[in-house]
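Only the coordinates and a few stated rules stand behind these numbers; no lab work does. As the structure is a prediction and not an experimental result, all values here were calculated from the model. Cβ atoms are built from the backbone, for glycine too; each structure is taken alone.
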Structure P
Amino acid sequence: MADTGFLTTHILDTAQGCPAAGVTIWLYRVSGNSHRKIAETVTNQDGRTDEPLLPVGKFSTGQYELVFFIGDYLRKAGLVKTEPDAPMFLDQVPIRFGIDDADAHYHVPLLVSPYGYSTYRGS
């Protein structure tokens, strides 16, 4: 039987109570200390990606890391007041996770505000 799993994500801005549109996301395959970027996308107006980050046929078990470039979004939304090159509390949010079922749907959402975030395995 062919693998039928896939990976999706979305971002919710909990400070404003809305989806986070226009956020760049990179997906890496992780093996030990090695990271290989395998996908890059930007969230749509619903805070989701238009296509799965790992669609059916490209999905496999292993270790992965999503990096959410949330700092640019927070600046554009006016939620943080920093100079363009000043360090931010949250700029890039990495989430490392494992996939052990090649036939499952993995959904990794990000709930974010300027000073905190959380995630979970969604459905």
Structure Q
Amino acid sequence: MAPSVRPVSPHLQIYKPQLTSVMSILHRITGVLTFAGSICILVWLVSLAWDAALYSFLQEVAVSIPVQVCLFFWSLALVYHLLNGLRHLSWDAGKGFEKPEIYKSGKLVVGLSLLITIFIWVSKAV
């Protein structure tokens, strides 16, 4: 069989990451992270009703710095996934498909995600 002369599709290394593609990938990743974090929160809540010793242990673990960092990023993923999901709902309604609107809403989702997450954590500390 003779070699094909069809053009080869460019590989990912050739493409320049764009806001839209990065946000799409992040939406999928944050969906998985939100699910995994929710399972951890569920275990913590079940331990409250099931075993006092386990709950006490999990409370001690929860206040450690690494777990607090994980909780911060879990809450950031949760807020981002929610806001980006609302963005997708507006697209399902047929709104916001113009290129400038897509970039504006993308930047808005990223900015609001950071602001809301920081607000949640600052108000928790007060």
* Could you figure out which one of P, Q the value -1500 for helix-only ellipticity at 222 nm (-39500 (n - 2.57) for each DSSP H run of 4 or more, over all residues; to 500) was computed from? => P
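Starting from the value 106: which structure in P, Q was volume of the Cα convex hull per residue in Å³ calculated from?
Answer by label: P.
For FRET efficiency 1/(1 + (r/R0)^6) of positions 60 and 100 (r between Cβ atoms, R0 = 30 Å, to 0.05), which structure out of P, Q has the highest calculated value?
If we compare FRET efficiency 1/(1 + (r/R0)^6) of positions 60 and 100 (r between Cβ atoms, R0 = 30 Å, to 0.05) over P, Q, the biggest value is for P.
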* Asked: 2.4 is what came out when distance in nm of label points 7 Å out along Cα→Cβ at positions 4 and 108 was calculated for one structure; which of P, Q is it?
  -> P
* Asked: For structures P, Q, which has the highest computed value of relative contact order in percent (Cα under 8 Å, 6 or more apart)?
  -> P
